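*Asks:* What follows is a group of structures, each given as structure tokens.
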Structure 1
């Protein structure tokens, strides 16, 4: 009774202390272990639960089971064992407080990207490594608005924030036991624009400015010229 390690070769469950499976696979040197827990229920029947690649989650689940058995409480099934991310996302997006958010549309757009990657995965199989893989996958995909460019880090960060919020709310409502985004760092965003308008662009800008704004635009242009910069207002921090 306790923690077991699944052999990736023959799928047999071994003691966590076993260095080699009976099939000969070297468990001690394998980094991608899948953990199970094994325990007896009140009627002395042996039960096993497949937890996933997170050892800490397996230890937490085993403590929960043993505590419930000691207190003669009903042992609840791990909510992550049979729930897919798609099911969790549908529950989340239908919550009244979520629908009332100003960022509700943003959440819906994020889910359109999250679901193809995570949708059919069981919650127990979603871990920080999977979240990191999602980050890299999205960064190498064309942007929805400008397909000639790759997806911006800021866009991926909004999707990761949505994923984190979904799991946080799921934990509060007893639908998940952990947040796989914990410890995953957001991407560095570089939204700074650093260029000047061409003379043609400057002329078009001036032509479309209302009268009260034209003196300001002209002053900005003149200031840049005096500073020895290229002609035209500067499109960056401190510019227009």
Structure 2
């Protein structure tokens, strides 16, 4: 599974796929997301946790939002509840790790013969993910470590973490923590909760429990991001 901020229409995802195809030709590659909020590992970490359960144990996630590429941030493999995640140690995989029942973490020791300064997604993380999928990565190329260097923890994130092309604004609040009958406050707007879009008039705002377990703000047959002025990072709070 590819989970990146590379952009679906740019040239980067294709280069990563070329490495995966060369080193693990039998593996199935799924583009989970390439339009994640650029540089925002914290927001994407909560989205990754919400999406992981759609994939079986044994799945490998290649996770790259890496504004610190080429600097001193680490490179890691995280195994959490039977799934493995490969990427930078910048918090992107820390929510998954924090909420897992079983977890193991390794620092990536392996280094390619040619490593660009600015594209570790292609040159480092993709080969490691491919070798894990193919079973060809020697164990000594990973070194067990006790914890991640950057850890966002397992609490909900009361902010907008993703805006889709409809303008629906997904939050980092899990549906299990929804407050039925309560209002959500964001950007000065108080929004009521409903079960589905059609329970409010057209062009009316709402919050609901979305299909992958997070609270989302929408406008029935409209664009919540435009109508309410929402962007990734905006705070969202329950009105008591």
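*Asks:* Who wins on FRET efficiency 1/(1 + (r/R0)^6) of positions 35 and 211 (r between Cβ atoms, R0 = 41 Å, to 0.05) among 1, 2, i.e. which is largest?
*Replies:* Max of FRET efficiency 1/(1 + (r/R0)^6) of positions 35 and 211 (r between Cβ atoms, R0 = 41 Å, to 0.05): 2.
*Asks:* Another one. Kindly point out which one of 1, 2 the value 25.4 was derived from, the read-out being mean count of other Cβ atoms within 10 Å over residues 91-98. Spell out each step's value before the answer.
*Replies:* Values: 1: 12.8; 2: 25.4.
Going label by label, the one that fits is 2.
*Asks:* Ranked on FRET efficiency 1/(1 + (r/R0)^6) of positions 51 and 99 (r between Cβ atoms, R0 = 25 Å, to 0.05), which label among 1, 2 comes first with the largest value?
*Replies:* Ranking 1, 2 on FRET efficiency 1/(1 + (r/R0)^6) of positions 51 and 99 (r between Cβ atoms, R0 = 25 Å, to 0.05), first place is 2.
*Asks:* Given that relative contact order in percent (Cα under 8 Å, 6 or more apart), derived from a single structure, equals 12, which label among 1, 2 identifies that structure?
*Replies:* Traced to structure 1.
*Asks:* Suppose helix-only ellipticity at 222 nm (-39500 (n - 2.57) for each DSSP H run of 4 or more, over all residues; to 500) works out to -13000; of 1, 2, which structure was it derived from?
*Replies:* Checking each candidate, the match is 1.
*Asks:* I've got another one for you. Looking at structures 1, 2, which one was log10 I(q)/I(0) by the Debye sum over Cα atoms at q = 0.13, 0.14, 0.19, 0.27 Å⁻¹, for residues 115-170 alone calculated from, given that it came out as -0.68, -0.75, -0.94, -1.04?
*Replies:* 2
*Asks:* Could I ask something else about it? Given a computed value of 35, 18, 15 for semi-axes √(5λ) of the Cα gyration tensor in Å, which structure among 1, 2 does it belong to?
*Replies:* Corresponding structure: 2.
Each value in this text was obtained by applying a stated rule to the coordinates, not by laboratory testing. Values in this document were obtained by computation on a predicted structure and should not be read as measured data. Cβ atoms are built from the backbone, for glycine too; each structure is taken alone.
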